[in-house]
Structures are given as C-alpha cells and as structure tokens.
Structure I
Amino acid sequence: MTRPQTPLLDTVRIPADLKPLSDRQLVQLAQELRSETIAAVSETGGHLGAGLGVVELTVALHHVFDAPRDKIIWDVSHQCYPHKILTGRRDRIRTIRQKGGLSGFTKRAESPYDPFGAAHSSTSISAALGFAVARDLGGVCETGHGDAIAVIGDGAMSAGMAFEAMNHTGHLGKRLIVILNDNEMSIAPPVGALSSYLSRLYAGEPFQEFKAAAKGAVSLLPEPFQEGARRAKEMLKGMAVGGTLFEELGFSYVGPIYGHDMDQLLPVLRTVRARATGPMLIHVLTKKGKGYAPAEEAMDGGHATAKFDLVTGEQKKAPSNAPSYTKVFGEALVAHAAEDDKICAITAAMPGGTGIDLFDKRYPSRCFDVGIAEQHAVTFAAGLAAGGMKPFCALYSTFLQRGYDQVVHDVAIQNLPVRFAIDRAGLVGADGATHAGSFDIAYLACLPNMVIMAAADEAELKHMVATAVAHDQGPIAFRYPRGEGEGVTMPERGEVLEIGKGRIVQRGGRVAILSFGTRLGEVIKAAEALSARGITPTIADARFAKPLDTEMVLDLAAQHEALITIEEGSVGGFGSHVAQCLAEAAVFDTGLKFRSMVLPDAFLDQSSPPDMYATAGLQAKNIEAKVLEVLGVSRIDSRRA
C-alpha cells in the first residue's frame, strides 16, 4: 500500500520536535498527521473517527505543553492514535490492536507519554485532579510534575463521574485544565439536557477575557456549528456575566472555539498555560471523522472500522453465513415487543453495539439511550420494573461493571424483574483487557435472587430472550459473546426454558464435560478428537449458572470418574458454584476428579479472539488435553485404547 508523503511529520520523533515549528508548519503537520492516521487504520482497522477529530488539538497540545512532564490524559483514549504517532510510536502504529503491538488505548506500561491508562469513559478529570494534587503535595514522578490536562468528549461528560470530579476540582481550586472536546457525537449521538446546554452555548459570544485570543470564536465557526448556534432559541440566563454551569462548579470557562483552526487553538492554549491559576475549562468544537469523507458521512462518525479501502472507505470484512449474536438478540427482542407492549429497552450510548437500534426503529417510545451513564441505566430499569414494565437493560459485560452497586442495591435486593442482556461476554480480541467480559459470571452469580444464563449458540440465545420475557419473579441476566454465531439452524420462535435446568448434549462414559456458554462448540470438537482415541465423554450444556441444575451436576458426578467444567469467565464463576455444590454433597469423598477450566488470573492483551482463547487455554485442543490429564491417560496410551 502506498504510504502518504509526510516530509514534516518525518522529522518528528517526540513532542519536543514540535517546539521550533511555526504556526504555519503546525497546520501542515496536522494535515500530514491526519493522512498518516487514515493510512495506518486502513491497514489495521480500529478507532478512526475520534482520532481524526482531534488531530489539530493533538498537535496544538504537544506544541504548547511539555509532555511527559505535563500530563495529557485522554478520556476513553480511543482517539489517541495521532498522539501515539507524535510520541515515538509511529514506527509501530501499524501494529495497533494486534498481538504484541500497540494498544488501541493509552497504556502506562507502553510509554511515558501515556500518564494514565483508559478505555472506559469519564475518568480523565478525576485522574488529572489526582496528578494536580500529587504535584502540589510533592509526589515523586519519574517524568516530573507539570500541568494536568484532561481531554474529555461531550458524550463522556454525560456520566456522573465527570461531574463528581469537576465538583471536587472546583472545591479544591487547583490549577487544572479540562478540554471539552465537543463533537456532538460519542459513539451514538449524545442525549440529554447537557447536550442541549452545550448547543445553547454555541449561541453566545465569548465573554471571558480570553475572547481576543480566540478571535471571536463563534463568528468564525464554520457550518454546521453556526447552524447549531442559529438553532438555539435562547441564551442561558446569566451568560453575559459568565454564569455558566461550569463556572458554578468553580471553573473558568472559555469558548466555544473551533478545534480545527490553529489560529484559534494555539492562542487560547498559550494564554491558558501562561495565565491560569485555578481550574480551567476550554470548550472546543470538533467534527468526528474530520478530513476523511467516508468517516464524516458515517452515522457514527467512523467510530470503529475494520480494515478498509483507502480511496473508497469500503470496509474489508470476512463474509459470514451466521448472524451476529447482537443481531439475534435485537431481532428477537423486537419480535417479542410486537406482542407485549410492556417490553422496553435501555442502553448506555451503545444502541448499535447492543442491537437496541433495531428496537428503536420499531418502538422509539419504549427505547431509551441514557448516554454514558450505566449506573443510571440500571436504576432507571429498576424503576421501570417497579412500575410494571418489562425492561431489558442491554450493556456490554465490561460496562455493566460500572453499574454494579445499582445491580446489587436497586435490583437484586428489591428482587425487581430487570432483564440484563450482557453483550461482549468473554474475550473480545483487539480491544484487549479493558473491554473483555471476564467477570460478570462471578460478580452476578454471588447475588441472591439473580438468574444467570449463557447461550451456547445463537439458537439458545433466542430461547433465552424468550425466557427473560416470561420471567417476572426477579432479575435475570443472559450473556453472549461478540461476533458471529455458530451457524446453527435457527428456530422460528424462541421457547421458554425451565429456570435452572440444563441439557445433556451427548452421553458417554468415564468423563463428563459441563459447558457454560459458547465454548460448547470447542467441547464438541474436543469430544470428536477424544472419540477417535477411544474416549467418548458425556457433554452437557448447563444453560444456567444460577440457579444451578444441581440434579444434573450430581448425576454427572455419580456416573463418571471425572467432571470438567468450562466457561468464558474468571475464577469465582460457574466452576466455583459447581465445586460448592459438589462439596456440600460430599461428592469429593467418593473420589470424583474435578477440574474447572476458566480464564487465567491475568489481564490478556489485545489479539485475535481465537489467539486469546488459545492463550487462555480454552480451545478444543486444551479441553482434549485436560480430559487426558484428569483420566491419567497419555496421548500414546489413548491411541492404543
């Protein structure tokens, strides 16, 4: 593939190389940086739109401030590819999100220019305040202590944690710089009163003393930002005297300024750096996907992409005959909603990622995107359930962690029938450890009143959606992985499963393998290999981690020498509950050999999902080896059997 011509970028190894560049050269550098980012992501896939939206801002920050002494903290940090290129990692940028390559997010272990790791949103201001306080208290840092700068998107500002941090920052009065990167887009369009408030700010003229540096920012705004200003019906009361929400929280506010214009960015950043004494908020308007037409025109601003054709933007995705689990869930929920007007759907800024966008198209009055606010999503769902509705709260496993207290306190204790659709369960590939759905079995199965299911394939998922619809006795959760299904025959309609009952897939002898989730396909492959060795295992699909099918577990234990469980979750999950059942029934006293195959007690870096499962030891060959080990049979002996 032809690489872009980047003569100026070729001279930049680290941010210090930006210092002698003129403002005009910085404009050229930004153009080259954008071209390099587009070219790199076209080869690797990854997050594109967010990075393109902050190219000029990235260049300006690294020119004005002195990283790594000054701590630039990117919220979520999926927009950090340009930052990585400028901070000594350009030679590895085409390894991003690949095994042994760069992380798709900031990562402390990767570079001193990544002062704080991220991937979940709304943490940057809290972390920046920590750096600012550590600086003032004499904390020891290898790169020294300078300014703390948090770059946070308008979507991330919808999360309560961001405002908790701003409230504390305003109270302490520490010098800290927050850059609000306002692109009217997180992954989906942002929702709520904050978004409307920011739109109203477009209508007002800059009123801080920095307005001269900003060169009359609003009047210079290009479309569509001027249109956003014209749409605003009224100025916020008190705007003329600086009575904004941010100032009430203790921040000096400047903006909005256009984030793709160096003539606005550079003077404002230089002035703030030279004169700020306390908390500052700089409101910067950007466009997600800026400078690459296919990304600009995409509904999500080119948020995440597979490898793509550099000219057309067409993504290069491998064809599949099986539907994605996400699509199966979304379509099944829509079908049930056609028959039950009490069904409603909630997601937290991920309508497309969770399949809730399909529901929204058909039943918008019953569909709620609450923004990046998982805590609110869970308790809102609890209120809906208490009010007689049937809420489906669709969240990624990794993001449900953010609402865990609400799951415990507001749902489980009150035994409210909230249905949790847990997407991205298990290992997720290129996003790595921060997005892996490793812990939901363990953190949910310990809760009284909770029912937990895991789909072995896409047909089972359809049955579990039907089961969740019919379950009104308390909370119920069902988990399923990212990506395509197994290609099984799909039922026309999901059937309601008996709560707490598993199924026998295959009868055999000596050893039983009890699977929870989509490793069942690997179990079947392992069983085929074992059968060729003269060992035919019994295979069971647990379906439920809670309530556990104790009758089936004890029956398997009684009829076999060994019992092996397998799951796509951490220690403390399904296998632990099976072990507890066996221990309580004193089954281990009979000499049963028990093994539990779970994810390793480690955070796994990015790679392809198959490679990650190989690393985790949860592929067919690993299951085969485990059976031979537990039976005390060598590979040579088994071939003779």
Structure II
Amino acid sequence: MKHPKLVEITQRIIERSRETRADYVARMEAAKDSKVARSTLACGNLAHGIAACGSSEKDTLKLMNSANVGIISAYNDMVSAHQPFQHFPELIKNAVAGMGGTAQVAGCVPAMCDGVTQGQPGMELSLFSRDQIAMSTAVGLTHNMFDAALCLGVCDKIVPGLLIGALSFGHLPVIFVPAGPMPSGLPNKEKARIRQEYAEGKVGRDALLQCEMDSYHSAGTCTFYGTANSNQLLMEAMGLHLPGSSFINPYTPLRDELTKAAAEQACRITAQGSDYRPLYQVIDEKAIVNGIVALLATGGSTNHTMHIIAMARAAGVIVNWDDFSDLSDLVPLITRIYPNGSADINHFQAAGGMSLLVRELLKAGLIHDDVKTVFGNGLADYVQEPFINNGQLVWREGPEVSLDSEVISTAAQPFAANGGVKLLKGNLGRSVIKVSSVPSDRFVIEAPAVVLHEQDDLKALFDAGKLDRDCVVVVRFQGPAAMGMPELHKLTPMLGSLQDRGFKVALVTDGRMSGASGKVPAAIHLTPEALHGGLIAKVQDGDMIRLDANTGDLTLLVDESTLAAREAATADLASHQFGWGREMFAGMRQLVSGAEQGASVLFNSIQKS
C-alpha cells in the first residue's frame, strides 16, 4: 500500500503540471504512427539515409516492414565511463538484425568529464553541456529514420541531456544502455584522507597523483556515488534501464548480454508491434517521483535537484525544491555509499543493489509500482536481477535481505530517518543542502562570513591560517548566469580540514558541489544568484550568517535598514567569459533560468529566478 504522503505529493505535482503535461502528451500522440518512420521519407531522403549501409541492411530498410533503431552515443575514449561504448554499436546492430531489424548510429553527443575539468576553465561549460547534449540528441533523431532509440550515456550532464533531448521524440520507445562501473580501486576513505593531507601540505603531489590513479584506474564509471552513478540509479528507478543493468562492470559477458537484450527489447516495443511503450508514457509524474525517491533513499547527487527539474519539464511535469524537501522528510536513507559511507558502488551492487533497493521501497509504500517501464509489467519486475544461465540471459528474483547491512539497510531500520536533502529558506534566498554525510552536531552553524568571488582565493587564506576559526565561507558570482555554475570541489579538502580541527564551518554559494560534496554543511545552488540581484551580493566579511539544517533556515543576520543602505557587490567576470570556448556560450548565460527552474536555456516558459 502506498504511503499517503507519497500519494499527496504526487497528486500536487499532477495538479501543478496539468496544462503543461497535457500539451506535451498531445504533441507526442500527434507524432506517433503505426507505420515505420522511414516510410514517410521521399526516395531521395531515404537514399541519403541508407547510402552507407551494407547491401543486406539496404534490402531490409527498403522493405518498410521492420524496425530501425537509432543509437545516440556519448562515446569517447578519454572519459573512462564512456570508453566501453566503442564496441556497443556492433553488439546492438547484430542483436537487432537477429530480430529482423536494423540499427544505425543516429548521432553522437559531447561528453566532457567533470573529473578532468574540475577547477579548470572548462568546468564553466559543464552545466551548459547538458542542454547542448539535449539539442544534439534532437538533431540525431530528427532525420525521422527511427522507430526506437537507444541512448548510450553515463556521466554527469550526459544522461540528463540525453533524456531531455529524447523526450522531444517521446513518441518513440527509448531505452538507456549503461556501460557499468570500473572495478573497485583505492578505498574511498583512504582517497579522502590523502586528498586532505595534500591540502594540509603533509604529502606531496606525487602521493596525490598516485592516490588518484589508484582510484580511477580503468574503463568504467568512477566508483563513488556521485552524479554519474546517481544517473544510472535514476534511469533504472524510472524504468528506462533493463532491471539490474545499472552497475554491471564493463567488458564482462553479462554486460554484453544486457546490451544485446536492450537492443532486442527496443525492437519489441515499437509502434509497429502489440507492446508499444513510447517514452512519453514511461516518463510521467509518477516516474519522476520514483526517481526523486530513489535518489533520496540513497543519498544521491545534489546536481539532480536541478537535472530532475529540467528532465521533468521536458516531459511537461513541473517539480520544485519543496517537492524534494517534502519527499526527503518522508523517505529514509537506506544506503551508505561514499561520500555518505565508505562503500563504493560495486559494494552496493554486491550487497543487493538495485533489486533490493526497489524491493525495500515497494515494501514500504514509498515508490509507485503502477508505472509503465521499458521491461516487464511495471516497477514490481525490477526486484529481479540478471544472470547468464547456460549461455542465456535470464532474470531471477533478487535478494530479499541485505547481504551487508552496513551498506544497504531497510526502511524500517534506516541509517537516517530522512533522505538528507533539505530546502533552506531565508532572506538570502532558497538553496538546498545535503546532510546525509554531515555529522548531526554540524547541522546548525552561526558564524561570521568570509566572502570570496573565486574559489581559488580560499587557498591563500587557508595557508596563511586566517581561517582557523568558526566561519561561513561565502563564494558568490558562481551561478549559471554569472559563469555557468561550476562545481567548487577545490573547497572541500580545506573546509574539511578546518572542521576536523574543531572549527564550525559552512559554505554558502550560488554555485554547485554535486554528489561528491562531503561532510561540511553546504548551502548550494542559492537562488537568486548574485548576478541577478540575490542578497548574497550584499554580504560583507564579518556579517553573521545562520545556517540551520534542522529548521531549514538560511539567514543573513544583518538588520534590514543596514542592508537597504548597502550597495550590492559587483564582480569582474570578463576573465570567465572568454577563452576555452566560454565566449561561445554567452547566449546561454543570458538565457539560463535559475537553479530551482533547472538552470536550463530550453524552457523559456519557466520564470527565471
């Protein structure tokens, strides 16, 4: 039986989205056709579309009686998570041919690595790359050659971008095909220790480099529970993966069998058959709520407080941070995966993985089972997990209890009573905070502000000992309109070190920290941002700020008359708007919505903050 509060929150999202959702569904229903898509093309159009195919593929495509599956790939061999996709098109084409169909690579999308660009100028393009990926996905599918699509992507902005773009073609069935995490390397706790020691000058760069290489050491997704692995969990919880496929390591027989099975399933669920499962029917209000619930139950990436909003809006569904916060109060934290624990994603998979997570949420009535998925008869079939039996892919019931209760617990005995993502409100604006990895004695911080316009400026203060005190570090002019909202991970080791010395510290920023944010309380995604008149632009060094994660309060403790008399600070952002391709994204900085509206340039009907 569903929890009444889950039903209530879902219903208010349905009511809020009634007009936009109805408009979206109407457009998708107008686009669907029981004939194969390419049959509508003129002979010259079709000749161009099949010119590079082999003779047998051309013969199949000319007959107009079989599915053609479009592949949208985020392959490149610089990003470890995406390198395995190099071999997927061949597996997919062979599998689809076995079903009597054809498959073509419809397009490739950019896939930058935040791990490479962290703290570099390129990071200021990272968030905007999501919308560019969405547009690139649309370009690939707009040829009208395809009856279904497979999206190959893993990492931070790539999966949200693929889904946003694919939703413009929501009349097509779409299955997401993961590549899987790399095998476990250096334990996360040890990695965090060495990073912090480097920040404190206790170890050199050679030790730090060896630590990072021992952590990120092979093809596959990074094994900590950041945005990339949150993406995979979301796709499965929303019914867009095959059950149990999210966290199977690359270059294994099971991984390849799941890739082939996804291709075969795409052929089964086209409009030409009797089991039509278009994307617009899979992604609805209940699916979006399921994604948020799964994210909260596992302590996933705070980036998704923006990405889910943007993905939902692409499907005509409107969600906001109140929904996240209210669901977080309802949903308990039932996993401990780094940075919310010491285990990595492979350990989560071994302890029971997605099948156990879905089982626990269903049992507690905290997730909707009456949804359409790309496989089976709804989310209840996602308590299964895949195996190879006598050379054949089969699904069996997953474990009913955790194989490691330190990694996966139960809804009845959770690690925390709530999902750890809270909405903070006050005169500074609205922001989110992730407290699932913050010690409870750090939930309330009241301390003087240390104001910065550049994350790099913190190091000089840290090295000079000027931060050896209680403080709230305010890093402003980091929002989407100012400089593309880069992640600010350079701050984490230093702030963590200060906290370990016994000081009460917190971060307030209109920038991002993502799923790798750690144990320091951080009010992030603050909106309105400084560039758009947010009060954060009037904060001065020494001002008292109160952050209370218990009550959801974020307040600048300066009287109104004093604030009214102050001039808002300005920042010279010219150095962040040219070079490294940043000048080409000027239009995006001008059009982008606020963080709570998804930080998107694609949906201008959403009011900017």
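Taken together, the values in this text are just the output of simple stated rules run on the coordinates, not laboratory data. Since the structure is predicted, the reported quantities are computational estimates derived from the model, not experimental observations. Cβ atoms are built from the backbone, for glycine too; each structure is taken alone.
Where does the value 148 come from, among I, II, when volume of the Cα convex hull per residue in Å³ is the thing being computed?
It was calculated from structure II.
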ask   = Who wins on distance in nm of label points 7 Å out along Cα→Cβ at positions 94 and 110 among I, II, i.e. which is largest?
value = II
Given 11.7 for mean projected area of the Cα convex hull in nm², for residues 174-341 alone, calculated: source structure among I, II = II
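Suppose distance in nm of label points 7 Å out along Cα→Cβ at positions 62 and 542 works out to 8.4; of I, II, which structure was it derived from? Working shown, then result.
On the way: I: 4.7; II: 8.4.
Structure II accounts for this read-out.
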inquiry  = With relative contact order in percent (Cα under 8 Å, 6 or more apart) as the yardstick, tell me which of I, II scores highest.
reply    = II
key: Structure responsible for 0.15, with FRET efficiency 1/(1 + (r/R0)^6) of positions 390 and 526 (r between Cβ atoms, R0 = 41 Å, to 0.05) calculated and labels I, II on offer   = II
key: Which of I, II yields 26.8 [mean count of other Cβ atoms within 10 Å over residues 70-77, calculated]   = I
